[in-house]
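Next up: some structures, all given as structure tokens.
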Structure P
Amino acid sequence: MPSQRASKPSASKKAAPRVRGTTAVPERVAGGRIEAAPPGFLLVNVIPKSLSGETSQDSEPHLAANPANAAQIAATAFSPNPGGGSLGPVYISTDAGNTWRVNAIVPSVPGSVTGTHDITTSFNAKGTKLYAGILSTRRGAMQFLRTDNPFGSTPMVILKSRPDADQPFTHATTVPSGADAGKDRVYIGNNDFAAPGDRTETVDLSLDGAVTSPAFTTLRIEKRGVAVGQDGPQSRPVAHRDGTAYAAFYRWRGLSGTFETNTLVITAADVVVVRDDKGGAADFASLVEPPAPAGDGRIGKRAAQGVSFPFMNRGTPATGQQRIGGTISIAVDPKNSSIVYLAWGDAQPGTFLTIHVRRSVDRGLTWSPQDLLTIPNATNAALAIAEIVPVIGATKTGRTARRTAETSQTSAVPPVVPSKIVIGLLYQQVTGTGAAQRWVTHLRRSPDGVNWSDLILADAPATAPAKDFDPYLGDYDHLVAVQNVFCGIFSANNTPDLANFPNGVKYQRNANFATRTLLNVDNQTPVAISIDPFFFRVVN
């Protein structure tokens, strides 16, 4: 969650405030179509029936799905422990998101109204560990956590703690082969205000996260330096199974206004992508721009230069109560680590933030000159790429390819069918004005980055409920791919009104959809509307 920190004075530049990170039918874009829910679509309000009386602003959700067992999912949000105490909650599902319960295993602060500040999680590739990055309190230490079993009652272990950082973003994987086979690599992007030279963009990395006391190395991924006291809060790492790791961030270069008065504008920022061909062991220094005039010869590719956007302390009616401060997401093609997709936000004329999606096919060195998608008045971009692996089935002769243990032969040789990918983009967009203003949550999908479908997950009022704190919906939502399935999570107004969920929804908490009323655990007493996390699953 954001706060302001004084920057170190510099004789060469003016000191700037440090600020913590940004915590009707929607407009169509070229190549898109509004689609009905595909077979197998699921949308669930995550709040369990036992918490039907809760009215917390459960914003800024995140999600981890077990790559080895897609039925196991862990979700988080700004949620207090309903039972009190010193542990914060994780929402867990063991049936692919159909039902959810609360499991209080996150080290937290007793009495915290949010419980889990800026928490993000990730399973390793084997599904045997769940890792997390979290702020222990709103302005407390950043902690790296781990558990062998998020579905049990044992609290998560604190692996490392350090003060003065913001918005940890967790990504974990497991080395599949080679000398380091079986080791967990854990990447936690963050904005570290203790970084020397004001280069706050950071990834904390463990090359063997599953050992009892893993070592973490703090990598400064901003190599050029900054002119305004800090970089942006979003540090987004992602790794491919072949060992290639990427990270994307905003490098701040100019600003005006102040955070306290809600007038801060980042007047110049670069969207930078860095790469490490050794999984993090090469200091994220593998991607270098060419020398002038094509580039500056420095580490990290500037995919966009000189972008501008508001960096708000408080959301306003014009922004649907949501504070705006940029958005970044990066995803790598599971079939080919040279192909990378990037989404970022900037302010375009007539919009508070516009999302751009671009692609690189040469490991981040160059990017498509035009947007694959452009979405106005939108934020919380989250990219993921699913891989559809064909199932060996009927052959051209009509026989089924079937291998027997005795002969290791098939009754017919099936044709070789390559796997395919589907690109997914989750985002939230403001439509309308005044009392008609809405937050519309979209999932866009494309097999090629050119032709995009548009699945509307939610279309809910932006004017109610009134926010309790910022961020209203959260500084991010999240999307992951488990083989051919997209799993995602977002926060929205929880009024039980089917008009707000055009493709259907399932509530666990008590609700009367006929009267559009939430009900307490007695299933009779009305409960005020609030912000809830919603899980969805889409089979490609």
Structure Q
Amino acid sequence: MSDKLAAKLKNVNKLMQLGDLVAALSEVEYLKIDHSDVGDVWALDGEIAIRQRRTEDAIQAVERAVELDPHIVERHIQRARCYIVAGNTEEARKSALQALKSEVKRLDHLLILGGALVRCNEHAKALNVYLKAKELSKDNVNVHRGLASVYRFLGDLEKAEMACNEAIRLDPHDYEMIGLRSSLRKQTKESNHVNEIVKLERSGLKNWRGAVHVAYALSKEYEDLEEYELSFTWLKHGASIKRKNLKYDLQDDIKIFDTLKTAFSSDRIAGFGETGDPSSDPIFVLGMPRTGSTLVERIISSHSMVQNVGELSSFSFAMMNQIETQGSGQIGSRLALAENSTQLRMKELAQEYLKSVEPLRNDSPRFVDKLPLNSLNIGLIYAALPNAKIVHVERNHMDTCYAIYKFLFKNGYPFSYDLEELAVYYVEYYRLMQHWRDVLPKGHIYDIQYEEVVEDLSAQARELIKFLDLPWEDACEEFHTNRQASTTGSASQVRRPIYKSSVGKWRFFEKELQPLRATLEDAGVPIN
């Protein structure tokens, strides 16, 4: 590379550091004309595109950079990051694993690589990357943030808390780590962080997101300490702030529920016939979030013939791709997806889904896909994969709603931050599940009740394994010893044996939840 080109690339980097992405892009466009065979030019082009959220342009630029410099590890790390942003974990994994074959020396590259591996459910590999980053810099807050996340997923909650404490020591305003730390264990009168968090809140928070994390952390700790009135006060405060900063219209979701029930009528379901793929590999565990689906997944994946592949959006992505590929209509919106999905060639949809999951699988003949809101896709799953097993996890409806309301989701579930919206959404979900039971063959959906599982684990686990056409294994009762990583909101709880403390928890907040209860009862949703 000439000194002149190196100087121009340095100038582009400076413009990016100053935040002038428009000027940086203008410079890169000129460089691409005269230096189209230089990987650094395309790498910068890709980085600008990522920051400007031009995902497709970023992918094209990064692919060109990798093509020109396949031996440079940074190219593969950038490609992994780019595909993570695009939501394509399959391609991201390929690049992340390729990068691991080389020695990564820069701290920033290790942090990007560790984050990509986490998103690809490669937690053991991510741990090694973050530990290497820690060797380079013990006082980098992002190193400890990464370690806290990975240790939690891997079930080492003591080390996760230590990493949280280090992150908070380095940055007392690391609100996300404050929230994570509170969630890792039950707080006690002898050991809690209430005074520390209250002091921080009173000193002034930097942004609304921080206020949300702090409020939810205080709510969690006060609930653990049985200070229920204070707990709900902070919960309502945090949820209100979160809801004010979301762009969400409940009516859009109601239209989708109505469209699904109309599109997947009894006649339409019967008309699918045997047009899908005969594979019986997938086991879909679904339902509303916070119902105990992680517990059920752990029982199943403790079987030697079953692997947990995580909470995947793969089925929905396959549906979107097939709508475009098959020309069944324009994606446009989620409503358009629901309307057009019944026109797909189901076998092709199934095969794309199975192909997308393949890189995640080991030698186990069966796998669990545990995305709660695949409940919206039940009709399509039945059409595409008629031999797949569908396990629907239920819980007391009030406990479910309270558990959803009190959980700060990283992504999705925008209906959960307002009690009235949550109640209406839950009623629509309840009616959709009734519809699926009515139109699908009897017994195709296996309903399992959380309370019955915690009351009689042995009997419920045996019935579940029988439904899945698997031979019984005692390991299914010892689910808490399952060392597979858990990436769900319940990752801190699944390492414990069965416990009943969350059953009936809503009754501590009966007064505050009365409006939600009234909406459910008026719609015919049973409370007990």
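Coordinate-derived values only; no laboratory data. On a predicted model such as this, the values are computed, not experimentally measured, just so you know. Cβ atoms are built from the backbone, for glycine too; each structure is taken alone.
Computed values, structure above
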| item | result |
| --- | --- |
| Computed 0.85 for FRET efficiency 1/(1 + (r/R0)^6) of positions 39 and 511 (r between Cβ atoms, R0 = 35 Å, to 0.05) - originating structure among P, Q | P |
| Structure from which -0.22, -1.31 was derived, log10 I(q)/I(0) by the Debye sum over Cα atoms at q = 0.05, 0.12 Å⁻¹, options P, Q | Q |
| Highest-scoring label, criterion being mean count of other Cβ atoms within 10 Å over residues 71-78, among P, Q | P |
| helix-only ellipticity at 222 nm (-39500 (n - 2.57) for each DSSP H run of 4 or more, over all residues; to 500) from the coordinates reads -18500; which among P, Q | Q |
